[in-house]
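Each in structure tokens, the structures are laid out below.
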Structure P
Amino acid sequence: MTAQLSRARGIPWRGNIYFYLGISLGVFLLDQATKYLANRFLSVRVSVGVVDPILRLTLVRNPGGTFGILWGGKPFYLYLSFFAVGLIAFYLVKVKLPIYRCSLALILGGAVGNLADRVRFGEVVDFLDLGLGPYRWPTFNLADSAITIGILFLLLTSFRKGKGHHR
């Protein structure tokens, strides 16, 4: 569907890059607000049950990458984050399909949120602790959730495209 046709159908935002940058900004602001609250009201490694034992709030500082994996130290992850943000922003502007742009906007907002933590603190603030009893998923934050959802959208769209269902 072309941008002109979508405007004629009353959907002018689909082709507008600023709409998707707004999604990224919204993810970034929500992520930073929740991390601020976590830093202010939670103690490091002390769990507060929300829907205990499934969801707890546990403040954790992650100096590494995904799941706390450490390869090459803090500067490595800082430079990698800058590179990833630049690459995602480039593709967000380059692609035209709304589902791809929405996916990349979610990923970009999350990546910028985690990058902001790395610049300010040298590590990422995580506080969402999900699991059942002793079986816990690694602690994460809203930025990680947005990145995961964006990647899932990209994967699902890719599978649809591969089956011939996508125009």
Structure Q
Amino acid sequence: MVSIIMGSDSDLPVMQQAADFLQEMQIPIEMTIVSAHRTPERLFDFARKAHEQGVQVIIAGAGGAAHLPGMVASLSPLPVIGVPIKSSNSIDGWDSVLSILQMPNGVPVATVALNAAKNAGILAAQMLGIAHPAIQQRILAYKASMRDEVLRKAEKMKNDRRVS
């Protein structure tokens, strides 16, 4: 259902966060490397055919010039979520953020924060949850668990402050 692509294997530690979350949500994933600059033919082939392969959402992570998400979005009818990655050749990650965020009208890319692949996974699951009630229920449970964790921590802090 979700394809996670990245420009280089050096992006894997960041992009693994999306994979881990989607697997936790029991959403099928595929993950591969598709470099916009080193394998443009692979990019074109992937982007044009992903919807025919059962992919419903694409998460594309890239650093530096970060053309991968936008190029995929220009060729695919699927929603694309871009993950800007602070890479070794990055200008503090800003080049990646702006390359993914500043897309022209007609070629939207949903963009998450720098290195925030988990948020990309959450957004992909929420998109899928619109048409898949079981996924939506798992997202609701995930959000409830985050709420409960905050409430537990707040109660603990309140109790700890009473003691001191």
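Readers should treat all values here as calculations from the given coordinates under stated rules, not as data from a laboratory. This is a predicted model, so every value here is computed, not measured. Cβ atoms are built from the backbone, for glycine too; each structure is taken alone.
Some points to look at:
- With FRET efficiency 1/(1 + (r/R0)^6) of positions 41 and 113 (r between Cβ atoms, R0 = 30 Å, to 0.05) derived as 0.95, matching label from P, Q: P
- Comparison of P, Q - label where FRET efficiency 1/(1 + (r/R0)^6) of positions 25 and 49 (r between Cβ atoms, R0 = 35 Å, to 0.05) is highest: Q
- Structure (P, Q) behind the derived value 0.50 of FRET efficiency 1/(1 + (r/R0)^6) of positions 17 and 121 (r between Cβ atoms, R0 = 30 Å, to 0.05): P
- Entry that produces -16500 once helix-only ellipticity at 222 nm (-39500 (n - 2.57) for each DSSP H run of 4 or more, over all residues; to 500) is calculated, selected from P, Q: Q
- For the set P, Q, ranking by relative contact order in percent (Cα under 8 Å, 6 or more apart) places P highest.
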